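> Right after this note come the structures.
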Structure 1
Amino acid sequence: MKSSYIKSYKQHKITQSYDGIVIGSGIGGLATAAILAKEGYKILVLERHYTAGGFTHVFKRRGYEWDVGIHYIGEVHRPYTELSCLFRYISDNQLEWAEMGEVYDKIIFGKKVYEYHKGKEAFKKQMKIYFPAPKDQDAIDEYVDLVYKAQKSGRMFFAEKALPKAVSWLTGSRMRKAMLEYSKKTTIEVLRSITDNEELIGVLCGQYGDYGMAPSKSSFIIHAMVAKHFMNGGNFPVGGSSRIAETVSEVIGKGGGLVLTNAEVSEILIENGTATGVEMADGRILKAPMIISNAGVFNTFGKLVPQKWRKKYQLPEKLREVKPSVAHLGLYLGFKHSVEELGLKKANYWIYPDNYDHDTNVKNYLEDPDNNPFPVVYISFPAAKDPDWSNRYPGKATIDIITLAPHEWFTKWEDTRWKKRGEDYDTFKERLTQRLLKKLYEFEPQLEGKLDYYELSTPLSTQHFCNYRKGEIYGIDHSPHRYDQTFLRVHTPIKKLYLTGQDIVSCGIGGALAAGMLTAAAITKKDLSTKIRKAASVEEKMV
């Protein structure tokens, strides 16, 4: 299915006015636009890429399809969770989700495998089988309790980000206080306060790739939010992640809005301190009463806001307080065999060296990548996760492999064009590809000799398609210092210019989606969370 409300800017003539413009069609931007559409706003979404969806989009090559950012999502299969209610609301209940089953992640050190089982009690029970010592069992209980408490503490912290400046001045510090007790500590600090078992710590940090920072660098709050998010299992969108943009754009369109691709914004127009429109890359001016940026704070404050206003509001100084998150390699594989023929399962692999110290593994790899193993190799089997896959691509299967790769490794090719970066670039990519394939075949040996197509993306690919300056995948990094930055909020110093997306809440689709609701709530000055939950309750009863 293709949405009739996603069109190309190059081919579509804009003939009407809109109540607001959203820059960027990632899930934060789409969610903001869809929620506002249900409140009576006509919203125009502008996407510089040739396809909508941000990290929820798919790309196709040689008869295959790959999801670039959605590998699994938690909470959406459970009624009345915030994510479940939000997705129902912004898609008119048209999105379907397939559960991954009892085991959603396999954490692997060397040859030793630890399974993450869905459900809090099942998770603890399985961990206690791996770690039967009484003190370890107590630590597992304490860890899970901490994860839930920390995640719950974030509700008021993030709600404060939608408040006007004057209200925030009165209540902000009180609303932020509870979560800051967790966010100011690193993941390793918290875990070492409850156990001295480094093997247990390594296993409990087995999903750190989901937020991109090793335990000594990451804030415990992001670890807790990710761990809680997946504690009840993983899910995959039926029909692939392109269904997200397709269904949400229909809601935007029904409200009189539109999503335009190939629509690059070069500057936000500001008159007398108020955002009044945007200038497109082709020089065209589009006016609107408000502008919402889902382009990330680095792009918004560092590029899109004119220099005069950057200087006036000291935006460069604010940006120096945050750092871009990790960059990555993405290897996309296609096989002319079905999932059943290849024996693929749904659970993700998180493969680590035979060493439970994640920080040391990252350090060694970055210092000498040729003579040290990848610190993490994540393998996802989307064709096995999506029950509709065989209908769309019979007799075929795909696999995604991801690992860390700093942008600095690729800076010498930064001024080259996509697909035309030179022989030395292709040679470097091929060497990395073969290393990743070797790791895949180590755990799925039946795949060797059956590969039909492969393609490796680098940080330059992310930079090119997603417009992140360092090819980062998670926006701003999730260090303790990030959560002290009060400028990371919906309202900006410029009137009628709002922010949304993962830089406001946290990385991943859950954080970006929550930010979409916060931004819409700030604009409408309504308690949309309660309204959305009630709407989901009515839909559940009707079903």
Structure 2
Amino acid sequence: MKKWILLQLILIINISPILTAQSIVNSKHNLSISSRSIVKSTNESEICIFCHTPHKSNPASPLWNRNNPGSVYTLYNSATLQALTGQPDGSSILCLSCHDGSIALGNVISRTKVIDFETGNYMPKGNSNLTRNLKNDHPISFVYNSAIALSDGQLKDPASITAPISLERGKVQCTSCHDPHKNLYSDFLLVPQQNSNLCNSCHQRTYWTGSSHSTSNHLWNGVFPNPWPFADQSMITVAQNGCESCHNSHNSKGNLMLLKYQEEENNCLDCHNGNVASKNISAQFAKTYKHNIKGFINIHEANESALVTNMHVECIDCHNPHASKNQTAKAPFVTGFLVGVKGINQNGIAVNPATNSFEICYRCHAGSPGAPASSTLRQIDQNNVRLEFAPNNPSSHSITAVGVNSNVPSLIAPWTTISLMYCTDCHSSDGTESPVGPHGSIYPHILKLQYLTADNTVESTTACALCYSCHSRTSIMADNSFKGHSKHLASRTSCNVCHDPHGISSTQGNSTNNSNLINFATSVVSNSSSGIRRFDDLGLFHGRCYLTCHGVNHNPFTY
């Protein structure tokens, strides 16, 4: 009887005028007939009875008035989960006696008859009905200790977690985040979710502070669909939505990482379609040539190796959503958009994070099985771009190091022979208003400008627009560096017939025969009458060719 009196006193205190906002009476957990909620009893006036009873409770603490569901639950799992999860216990199994939808809400120990409800006796379908499938819900009932925090590397040591967030006998339970008696911040949360406050109570994501997703004041423009279907709509900016911009801790559609959607890219594109973010990246993936993020699902894993062996591409292969920010850099260093992403360095060694932009490209384009092959068959064939851009190569575009050619009169300012460049200076979305990066293009190989490589291409500013964006057409056609440029171009020999745009590996070529990016396309260039197909570098602006091209025998031609 003393316990029952205590419960009633607590209820009376909670409904006093001073604490009305904290009262269970005004929350959805008031299941009595007096509730303002849709889910309520048809005739029961008592409030505490749906969870508590002063007599014959099970368990004795906290005077529980419901039966254990006795269910076997499907649990959340992830390749990066450090904790050992088991079946729900403690306060969590008490919560699930309503929230898994398997026991009638009015089925309480202290009543011989089930209390009827207006909307049906079981928890209605929706976000509150977790079902017995918990693989799309934040893990519960696991020991959270210093060893797990250290192993994970992005969790707070439990000793540093402060009230009102708490562990229940060393475990994470429903009550670590929720207080069933108070609904101060919606969903009975202990602290506001706004600005990721709740998640940051335990999680300390590397790079998060200062990242775009933690600081952006961008708003949803109201064009449907709603990018934040699970978030509190009073939180209207990206920063305010915080973690909930991408994640849903209960009943998420994407089980992996509790993402909003199972299709990984949709978690990005419902904001990066111009309705929240300023640039419409989604439109780029509708173009003919693109990184085909929509062609794969649930292949990427957060702990996969830096060198991609199970070929796929997702936004998160190149971007870290917890780190990305609008910050410029100078080649070859990563820009803010690429901060915190793993890569492969020039020595072929995995690095995490990548410091150079090309290291991220090397994840797929530097020896991965299934990497895209070159579209041009060449005298020296090479499909590993890491070898094509090696600093000691006879010639290459200056991605990893300053080029070996110190005299290139055709370069347009601000480019010089000591300039370094990004892969994205050539491979990027087309269009002056398009977002930076190789998302999608109307041109093959995701080039930002047209580069016609077929033989018999008529030379023009548009046909060779990519080359002419860095090299002066006037200088090229004036034969300032090679007296045969204008003649060859006029005879419809494209740049691609003689020049390999990436470079020639030092393991295959040499500075005599493969300077100036010379690596002949074998579909056009064949052997000379003496059976030789070769270019010889004879010094500055001088050379000779042994070959047959367009029916003309060079045996040799000297320039």
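Every number in this text was worked out from the coordinates using simple rules, so none of it is lab data. Since we're looking at a predicted model, the values are computed, not measured. Cβ atoms are built from the backbone, for glycine too; each structure is taken alone.
> Once mean count of other Cβ atoms within 10 Å over residues 45-52 is calculated for all of 1, 2, which comes out largest?
The structure with the largest value is 1.
> Out of 1, 2, which structure matches 20 when percent of Cα pairs over 32 Å apart, for residues 245-460 alone is calculated?
2
> Which of 1, 2 yields 15.1 for mean count of other Cβ atoms within 10 Å over residues 285-292, as computed? Provide the component values of the computation, followed by the final result.
On the way: 1: 19.8; 2: 15.1.
The read-out comes from structure 2.
> In addition: Which structure, out of 1, 2, was helix-only ellipticity at 222 nm (-39500 (n - 2.57) for each DSSP H run of 4 or more, over all residues; to 500) derived from, given a value of -3000?
Here the read-out was taken from 2.
> For FRET efficiency 1/(1 + (r/R0)^6) of positions 141 and 301 (r between Cβ atoms, R0 = 25 Å, to 0.05), which structure out of 1, 2 has the highest calculated value?
Checked 1, 2; max of FRET efficiency 1/(1 + (r/R0)^6) of positions 141 and 301 (r between Cβ atoms, R0 = 25 Å, to 0.05) sits with 2.
> Let me ask another. Given a computed value of 1.4 for distance in nm of label points 7 Å out along Cα→Cβ at positions 421 and 509, which structure among 1, 2 does it belong to?
This figure was derived from 2.
> A value of 22, 17, 11 was computed for semi-axes √(5λ) of the Cα gyration tensor in Å, for residues 397-468 alone; which of 1, 2 is the source structure?
2
> Have a look at 1, 2 and say which one yields 24 for relative contact order in percent (Cα under 8 Å, 6 or more apart), as calculated.
Going label by label, the one that fits is 1.
> For FRET efficiency 1/(1 + (r/R0)^6) of positions 205 and 477 (r between Cβ atoms, R0 = 41 Å, to 0.05), which of the structures 1, 2 scores highest?
1
> If Rg/Rh (Cα atoms, Kirkwood Rh) computes to 0.95, which of 1, 2 did it come from?
Only one of 1, 2 returns 0.95 for Rg/Rh (Cα atoms, Kirkwood Rh), namely 1.
> Check the numbers for mean count of other Cβ atoms within 10 Å over residues 213-220 across 1, 2 and tell me which is largest.
1
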